[in-house]
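Undergrad: Pasting the structures in now, so scroll down.
Quick note: the coordinates plus some simple rules give every number you see, no bench work behind them. Everything numeric in this text was worked out from a predicted model, so none of it was measured. Cβ atoms are built from the backbone, for glycine too; each structure is taken alone.
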Structure P
Amino acid sequence: MTKLILSGSPFENISPQQLAQQISGRIKAKNKLPVWYQTRGVYYPPTLNLEQTSSETTALYKSNLVSGDTLIDLTGGFGIDDYYFSKTVKRVIHCELNAELSEIASHNFRVLGVTNIETKAADGLETLRKLKKVDWIYLDPSRRHDSKGKVFFLEDCLPDVPSNLDFLFSKSDNILIKTSPLLDIHSGLKSLQFVKEIHVIAVNNEVKELLWVLEKEINTDVQIKTINIAKNLRQEFSFSLKDENNISAELSLPKKYLHEPNSAIMKAGGFQSVSKILGLQKLHQHSHLYTSQDPIEFPGRSFELLSILPYQKQVLKKEKITKANITTRNFPETVAEIRKKFKIKDGGETYLFFTTNCLNERVVLVCKKIRANI
């Protein structure tokens with residue numbers, strides 16, 4: 001790319017930087033945005049805008065949460081979400097403050113043959129003030145630049161949803177909010193009202209976004225829905241937040257099978273519900289590993305337990321394990337420290353779980369994987 005910029009553009013009225021942006025954008029779109037990648041005439045925005053946009057996988061999922069006559073997107077961006085919203089809602093209004101990005105989105109909608117999206121290079125909240133009620137409001141608040149660290153709050157974002165919530169509900173009974181997975185679910189619940197559902201979306205076992213479904217005046221328990229989408233796999237697990245806070249998992253020493261929840265469940269914190277709903281036992285209250293005597297369909301990875309070793313240096317050395325996949329759960333040492341200490345390389349078909357059991361004993365579980373390619 002540097003060579004291209006230095007050598008100059010072969011096209012009249014197109015700078016080397018513009019050309020490099022389009023090449024870079026198309027490369028990034030290949031896996032994330034296959035429809036855009038396969039469509040001639042698509043124009044790509046700067047890299048940052050492309051990195052911040054939803055993938056087609058998550059946008060398609062979101063589109064199934066909304067319906068009706070009109071949806072307004074207060075933070076339109078590159079427009080991936082709106083493209084998919086337009087398939088389930090009759091009229092979509094795409095608002096984007098950045099005039100250049102708004103023009104790019106508008107051009108791409110035309111190229112993609114979408115006719116029911118209106119693009120407005122304007123502030124989403126101000127545009128909403130001029131409208132009558134709509135069926136859905138969608139927004140993806142961005143963190144302010146002065147927000148530091150990994151922990152943040154909805155009040156740290158633009159637009160500030162908590163401060164504008166009364167106004168938003170005056171315009172619609174249904175609000176869908178996308179946030180980064182870095183947002184703590186409990187802090188989000190404290191900032192919002194009338195939360196009906198929280199969807200935790202993972203792709204290939206990496207949590208990509210949290211979706212908050214709000215419904216005006218609703219007074220029911222919050223439902224947590226976890227989804228892990230992989231190439232040939234879709235894992236779903238749902239639970240009630242109230243139930244999660246009022247039940248305790250049964251504990252047990254390891255049985256024949258070991259189960260590790262996927263990243264969406266880990267983020268959602270449904271640790272007691274996994275045990276209760278699926279009829280499993282936990283190895284320890286804080287280990288978040290589950291066990292069963294029989295194989296089950298599990299929303300995560302499942303393993304057959306080959307042996308249980310006490311965590312003792314001499315015992316592990318006798319096993320002569322030189323290559324393995326290592327996971328730690330509720331254990332004082334890191335994977336890197338364990339690899340260095342026991343000279344174990346990464347990979348192979350052996351899986352080692354370094355954890356603490358219900359007797360507070362540190363153990364090593366030697367396993368082989370039997371379920372789910374995640």
Structure Q
Amino acid sequence: MPTKRGWLVVGAGAVLLLAAVLSGYRELAVLGAVALITVLASTLLVGRPGRAEAQRSIPTPRIAPGGEVRVRTSVRNTGRRSLRLAELVADAEGEQLVALPAVAAGASAETGYQVGAARRGVIELGPLRAGRSDPLGLAASQRGHGRTDRIWVHPRWEHLRAVPVGRVADPDGDLDGARAGTLTFHALREYVPGDDLRHIHWRSSARQDKLIVREYIDTSHTRLAVLVDDRPTPGGRARLDDVAEAAACVLATGVRSSLHCEAHLVSGRGRDSGAGLPALLDLLSEAEPAEDADLARAVRLMRTRPSGDTAVLIGGGLTNADLRLFAQLRSCYAGLVAVAMGDGPPPAAPAGVGLVTAADATSFVDRWNEAPWSR
């Protein structure tokens with residue numbers, strides 16, 4: 001089909017034809033007809049998009065800001081004409097086409113290119129575009145081949161001196177988020193296949209005419225929930241980068257301290273450390289300012305989830321009202337910590353909420369390590 005240049009030539013040809021009709025100059029009609037015929041001939045010359053088989057290999061799907069990855073592509077031209085190749089690369093800065101060497105008809109070729117990123121985010125590679133164009137650039141035909149791959153650019157993080165743990169043990173077994181399997185009694189519930197028959201509570205089973213078992217939990221298993229504020233702020237995406245780096249520091253320290261960690265975006269998405277630290281950092285890499293993010297809704301959702309020992313709210317534009325909302329989790333979490341990022345005046349922390357303020361991610365590490373955490 002015609003390219004942008006081709007459509008401009010078509011428009012110019014149409015204008016010349018119209019001017020020839022109105023003025024009666026045959027020369028203008030000839031020029032207009034030549035322009036239209038040239039674009040038509042270029043389109044026919046290019047023909048249909050070429051056919052190819054493409055594969056892409058990436059050594060690692062995760063890098064840090066400033067890192068680079070060598071992407072290898074293998075292409076086999078199954079058509080009868082040579083193909084021009086280009087790889088679509090999309091990141092936080094926009095999209096670009098990376099030109100690759102052409103492949104002759106029926107031939108195969110392997111090539112590669114470097115991909116790097118200066119900041120946190122997700123890089124999408126592909127699909128590989130294979131096609132042809134005429135020498136004048138008036139027409140081109142392209143078709144996408146292969147799958148789309150992603151590279152996660154994780155936020156930078158440093159190991160912190162400690163993370164606060166609000167409750168290490170619960171002798172009465174009230175910690176709903178604890179793991180099952182220890183000798184601390186928690187509650188009675190209906191039997192499900194796979195339960196240990198030794199835990200059947202026969203008196204309750206006889207009274208309710210169905211099998212009832214005792215449930216035991218591990219009350220020493222501490223948990224850490226990090227709520228990341230991805231609402232739009234005056235600092236834009238750069239401020240969210242600082243927030244993500246601060247959250248990465250807290251989560252990485254928690255995971256390496258053998259804590260069960262959860263990361264939740266105010267916009268709604270969340271993951272836990274069951275799949276390891278990379279899954280949590282992937283979520284932080286994907287975070288973008290979300291217009292529909294609602295802190296009040298996020299706090300309500302955290303109240304419905306199993307309670308954790310400590311909840312940490314990290315945001316770039318936290319206000320007094322935001323911290324009052326966050327303080328509503330006092331009945332669910334034994335410890336509440338808010339981290340306010342930015343140069344503006346810090347919000348006032350309500351009772352029961354610890355506050356850490358930092359201008360950026362670099363100063364956050366120092367300010368956090370200066371706090372009197374118990375662990």
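Undergrad: For which of P, Q does mean projected area of the Cα convex hull in nm², calculated from the coordinates, equal 29.7?
TA: Only structure Q yields this read-out.
Undergrad: Comparing P, Q, where is FRET efficiency 1/(1 + (r/R0)^6) of positions 243 and 355 (r between Cβ atoms, R0 = 25 Å, to 0.05) highest?
TA: Sorting by FRET efficiency 1/(1 + (r/R0)^6) of positions 243 and 355 (r between Cβ atoms, R0 = 25 Å, to 0.05) in descending order puts Q first.
Undergrad: Among P, Q, considering only relative contact order in percent (Cα under 8 Å, 6 or more apart), which has the greatest calculated value?
TA: Going through P, Q one by one, relative contact order in percent (Cα under 8 Å, 6 or more apart) is largest in Q.
Undergrad: Another one. Quick one: mean count of other Cβ atoms within 10 Å over residues 35-42 came out at 17.8 when computed from one of P, Q, so which one is it?
TA: Q
Undergrad: Additional query: Can you spot which of P, Q the value 6.6 was calculated from, given it is distance in nm of label points 7 Å out along Cα→Cβ at positions 99 and 331?
TA: Of the structures listed, the value fits Q.
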